[in-house]
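These are the structures, in structure tokens.
What follows is calculated from the coordinates using simple rules that are stated; it is not laboratory data. Keep in mind it's a predicted model, so treat the numbers as computed, not measured. Cβ atoms are built from the backbone, for glycine too; each structure is taken alone.
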Structure P
Amino acid sequence: MAYTFYPSEVIDIIDETPNVKRFFFKVPEFETFDFYAGQFVMMDLPLNSKVNTRAYSIASAPNNSNTFELIIVLKEDGLGTNYLWKNIRVGSQIPVTKALGKFMGPRPASFDTDLCFVCTGTGIAPFRSIIQDIINHNIPHKNINLIFGCRFQHDITYRKEFEALQNTLPGFNYIPILSRTGDESWHGETGYVHRVYQKLYADATPCTFYLCGWKVMIMEARQNIIDMGYDKKQVKFELYD
């Protein structure tokens with residue numbers, strides 16, 4: 001597929017965790033960089049590989065400006081992430097597309113079922129965008145369960161932000177779950193994401209499930225949710241390679 005790219009400028013970089021950085025971009029060609037919460041952008045990077053484009057979900061909500069945020073994890077074998085971590089600084093220029101994808105689509109007027117967001121790693125990005133959009137536009141909703149799987153406490157992205165939201169956003173429940181921890185200071189969920197949503201929705205409460213992260217997790221979760229009695233149309237997903 002041929003993409004049209006536009007120059008973007010990196011205007012800020014924040015170290016979020018030891019292996020995740022927050023990159024903030026501005027696209028000067030547009031007065032407003034339009035997107036729907038849940039969408040992604042493609043980048044054109046000088047990787048000297050067969051495919052030099054990389055897709056990254058937008059982690060910020062639409063804000064009527066020409067800026068947006070991405071979170072990018074460092075992968076030892078990842079050409080794109082290694083290039084961004086080692087070469088990109090504030091002021092760097094990177095070609096990006098307009099927003100793409102139908103993971104969320106146009107913002108609904110309201111959500112008439114529970115929302116269960118299940119993610120691993122930087123798969124949390126589109127859900128942060130969606131949740132912020134719900135808040136910004138006061139979109140009516142029922143319960144929102146955000147289940148976030150990672151390995152260790154230091155891998156938890158946006159931790160303080162989501163913990164604080166539990167006190168301010170009605171119906172919001174934030175459930176980080178660690179797959180590898182010997183840390184005695186951790187008193188939260190341990191293991192994998194699957195048992196959490198299976199426990200929460202064992203009674204088949206009406207719910208729409210959104211999955212984002214690694215393919216293996218998503219395929220297992222999708223089948224589990226269907227086995228729980230939900231229709232496959234109630235399960236939406238975005239795969240990360």
Structure Q
Amino acid sequence: MNRERLTIRNSKGHNLQAYLELPADKKPRYFAIFAHCFTCNSNLTAVKNISRSLTTHGFGVVRFDFTGLGRSEGEFAESYFSANVDDLIAVNNYITEHYKAPGLLVGHSLGGAAIIVAASKLKNIEAVATIGAPSTVGHVTHLFSHGIEEVKQKGEVEVNIGGRPFKINEDFVKDFGKTNLPEITKNLRKPLLIMHAPFDKIVGINNAQELYVNAHHPKSFVSLDDADHLLTNSKDSSYAGNVIGTWDRSLF
């Protein structure tokens with residue numbers, strides 16, 4: 001199997017679970033990092049399919065679990081948005097030190113928002129590709145809005161998100177309002193590929209439009225046709241990975 005298991009320590013001392021997917025010859029010419037969606041993990045089928053599709057284009061792709069999710073250490077309450085960005089930077093620095101500086105960031109849903117912010121902080125990142133990304137970080141707060149008032153009263157509460165229990169606290173809630181994603185997108189000035197399904201019921205297509213309008217050229221939009229938000233049909237995630245691989249290689 002062309003895969004290496006990695007353990008990457010983040011800025012808070014937590015170990016992040018990660019996998020490096022490699023091309024068939026195990027000699028990647030480029031490196032990319034994949035950021036998964038809110039409350040997901042790196043073993044989501046779409047994440048694996050996209051990562052492995054990219055390896056056929058010569059990429060070594062790191063897919064990892066954000067703090068408090070999957071097999072990474074820490075609590076979910078520590079996995080607020082700016083912490084996700086910090087995790088991305090920690091993974092970028094690890095890969096730069098042990099392999100080669102990554103040139104591409106790929107992000108799904110809220111992970112797409114996180115890579116835009118991370119790319120604005122990392123000089124080595126040359127291109128960014130988002131899949132079903134929101135145009136504002138606060139978009140996800142509706143998923144736990146039922147617990148926000150209780151958080152103010154109790155400090156920490158358990159909420160149900162997508163049928164699973166997660167503990168959140170006041171810092172977690174407040175952090176989602178701190179990032180001006182439209183402004184960061186406007187100032188990014190790096191090639192940006194925006195992929196979105198027109199009938200996405202979780203993150204509406206208007207989010208792709210807003211990201212595209214805010215971004216400067218070079219920028220591209222690719223429709224994911226009838227795909228759902230999580231790209232549960234393997235043909236959709238494989239297609240997304242191949243489009244990203246072809247697009248990125250055409251830039252350099």
* If mean count of other Cβ atoms within 10 Å over residues 49-56 is computed to be 22.5, which of P, Q is the source? -> Q
* Please state which of the structures P, Q yields -11000 when helix-only ellipticity at 222 nm (-39500 (n - 2.57) for each DSSP H run of 4 or more, over all residues; to 500) is computed from it. => Q
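Taking distance in nm of label points 7 Å out along Cα→Cβ at positions 169 and 185 as the criterion, which structure among P, Q has the greatest value?
Q
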* **Origin of the value 3.5, where distance in nm of label points 7 Å out along Cα→Cβ at positions 121 and 153 was derived from one of P, Q** => Q
* From P, Q, which structure was distance in nm of label points 7 Å out along Cα→Cβ at positions 65 and 217 = 4.4 calculated on? -> Q
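Which structure, out of P, Q, was Kirkwood radius over Cα pairs in Å derived from, given a value of 18.0? Numbers along the way, then the final one.
Details: P: 18.6; Q: 18.0.
It was calculated from structure Q.
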